[in-house]
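**Q** There are structures below to look over.
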Structure P
């Protein structure tokens, strides 16, 4: 019979110890904390699997180490291909109107935000958006309409230009 693991108790007992171990491994405190946090999230998702392991702390450690390794692999790929990325790598400058738009867009759900960005920032037509998102054009138009209505209330048009 598998024992149920009390994740709150495990977290309180081992979090600091695991972060210290991962920090020693990767040399980056933020990466160590993120890896351990992600490992505990994985443990919550896989609670049933965790009930069958001999050492839950070791299982958490393994998941956290694997996350750090994956980060290293990703960084190595980025380093290898970054010089081949064409064009300038200067930071993108955005004005106050764009910042206000982004703040207002954050108030929309992802589906509505996506159609607004594709239409008004990427300058795609509704037919192109429908093809890219694999949805009917009528759905694109409906989402745009609803999003524009909500954005009108969020963006202060009375602000002097």
Structure Q
């Protein structure tokens, strides 16, 4: 399977990714726990059907020490006992933020208040920014049908 457009060789997409990768660095350097960041990226990618990002972020999480059990249960996090209350709040926020067009009211006050119980203002800003960023990556990769499966942790950095 070949992508519809080579995002890595096209000058416009290469410049675009340079900018959004810089935005991603701000988030990765934030106080939002890195394990939570990976869980958020995985869940949004699953919802959006982005195989490339799901492959990348599950492999990055495993490389960083995340357990196979937790990775396997991200899609069913509500029924899983392996996530902290803070992680569950972040997973709820990413689901509602990713499915914003499907929900008449967008993100509920309850989801926001629950996240605010576990994360300070800077962490919330990082979380909201991360949800927006991973959704952008997902959409680009889904639109061009970026193939999944060949990612190796660290290959882009």
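Bear in mind these aren't lab numbers, they're just calculated from the coordinates by the rules spelled out. Since we're looking at a predicted model, the values are computed, not measured. Cβ atoms are built from the backbone, for glycine too; each structure is taken alone.
**Q** Name the one structure among P, Q that FRET efficiency 1/(1 + (r/R0)^6) of positions 58 and 90 (r between Cβ atoms, R0 = 41 Å, to 0.05) of 1.00 was derived from.
**A** Working through the options, I get structure Q.
**Q** Work out FRET efficiency 1/(1 + (r/R0)^6) of positions 50 and 138 (r between Cβ atoms, R0 = 35 Å, to 0.05) for each of structures P, Q, then name the structure with the largest result.
**A** Comparing P, Q by FRET efficiency 1/(1 + (r/R0)^6) of positions 50 and 138 (r between Cβ atoms, R0 = 35 Å, to 0.05), the maximum is at Q.
**Q** Assuming -0.80, -0.94 is log10 I(q)/I(0) by the Debye sum over Cα atoms at q = 0.11, 0.17 Å⁻¹ as calculated from a single structure, say which of P, Q it is.
**A** Answer by label: P.
**Q** With distance in nm of label points 7 Å out along Cα→Cβ at positions 82 and 106 computed per structure, which member of P, Q shows the largest figure?
**A** Q
**Q** Let me ask you something else. For relative contact order in percent (Cα under 8 Å, 6 or more apart), which structure out of P, Q has the highest calculated value?
**A** If we compare relative contact order in percent (Cα under 8 Å, 6 or more apart) over P, Q, the biggest value is for Q.
**Q** In terms of distance in nm of label points 7 Å out along Cα→Cβ at positions 98 and 130, which of structures P, Q is highest?
**A** P
**Q** While we're looking at this one, here's another question. Hey, FRET efficiency 1/(1 + (r/R0)^6) of positions 122 and 146 (r between Cβ atoms, R0 = 25 Å, to 0.05) derived from one of P, Q reads 0.20; which structure?
**A** Comparing all candidates, it corresponds to Q.
**Q** To continue, here is another question. Output the label of whichever structure in P, Q has the greatest value of distance in nm of label points 7 Å out along Cα→Cβ at positions 42 and 114.
**A** Evaluating distance in nm of label points 7 Å out along Cα→Cβ at positions 42 and 114 on every structure, the highest lands on P.
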